[in-house]
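Just below sit the structures, each encoded as C-alpha cells.
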Structure P
Amino acid sequence: MSIGTAHTNRLKRTTHVVSTVNGSDTVVHNLRDGQTRILNEVGGRVWAMLDEQGVTLEAIIDVLAREYALPSDAPHDQIQRDVVALLTQLHDAGLISIVA
C-alpha cells in the first residue's frame, strides 16, 4: 500500500527512531541504519503528528491548512502532493509505517 492511497489508514513513527527539535528543524535518527534526516519547520510539524496513536493523511493536510492559514481556495491537491511526497520519503527510509 502506498502513502497516497492510505487516506483512512493511520501513519505513525516506527519504534526504532528518535528525534529532537533544533531551532526550526527536526532531526530524525534511524537507530537501525544510522541515517539522520533533517526536516524543516513544516516537515517537523508533520513529524510531530505521527505519534504512537498515528494520524491519517487527511488529518495532516487539514491541520497544515489550518495552522499555516492557507486560503480556502488553496489547491488542496498541491498540499496533498507535498505531504504525500514527504511521507513517502519517510516511509521509504523506514521512519514511519502504515497501520490499517
Structure Q
Amino acid sequence: MGLPPGRTNNPNGKPKGTQNKMVEKFRSDLLIGLMPELPEYLKELRKLKKTDPLKALEIYHKYLTLVLPKMKEIDLSGDISFNPVQIEIIDGQNKG
C-alpha cells in the first residue's frame, strides 16, 4: 500500500550529495561501455580538433556532462571574516 501523502519512512530525507541510483548506474555503464572504444574515440577527437576545434570542444563537453557529476553553485556572498594569526619562525641552527 503506501504511506499517506506527506509521510515518509525517512524523515531526514536523502542526504545531500547522494547520487540517484539510476544516474550512478547509467554513468558506470557508459564508462564501462566506452572503455574499449576510448583510444579510438580520443584519436578521432584529436583529428577533429585540428580541423574544427569548436566542434571537438562541444563533443568533449557533452561527453563530460554524461560522465561527471554536475557542479553546484556556491553562494559566497556575505561577511567572511578571518582571525589574524601570528606565526613565529624559529631558526633551528645554534649560533655561538
Structure R
Amino acid sequence: MKATINGVRYNTETATWICAGSGYGPLALWTAILYRTPRVRRFFLVGSGGPMTRFAAQGRFETGDGLHPMTYSDAHLFVFTFGTPDELAAFREEINRPTASDP
C-alpha cells in the first residue's frame, strides 16, 4: 500500500515490517501491521477494521482499511502491547541505531 499524507510518502513495499497486532470487540474487529520508513524512520500502521476502529470508512458506519502515521511513542506502545519480546528488543535496538541523516 502506498499513500502520501501531509507531504510524506509511505510505502509498505520499501518499509521495514516491525510487528502485527489485532483486537476485537463489538463492531471493533481489527488487524494491523506496524512499519517504519527506511530513511527518516517514520512509523505507520496499515490495517483494516470494523466501524468502531480507526480504520472505519470515513463518514460511514462501515468497515474499512487504511494507513495511519504514528508517533514514536504510539509505535512503541503498539510493539509493547502486541509484539513478541524479540520484536520489542529489535524495535529498541533499531531506534538507537544512527540514521543515514545523522552526523
request  = Have a look at P, Q, R and say which one yields 13.1, 42 for Rg and Dmax of the Cα atoms in Å, as calculated.
outcome  = P
request  = Work out the source of -11500 here, i.e. which of P, Q, R gives that when helix-only ellipticity at 222 nm (-39500 (n - 2.57) for each DSSP H run of 4 or more, over all residues; to 500) is computed.
outcome  = P
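Bear in mind these aren't lab numbers, they're just calculated from the coordinates by the rules spelled out. On a predicted model such as this, the values are computed, not experimentally measured, just so you know.
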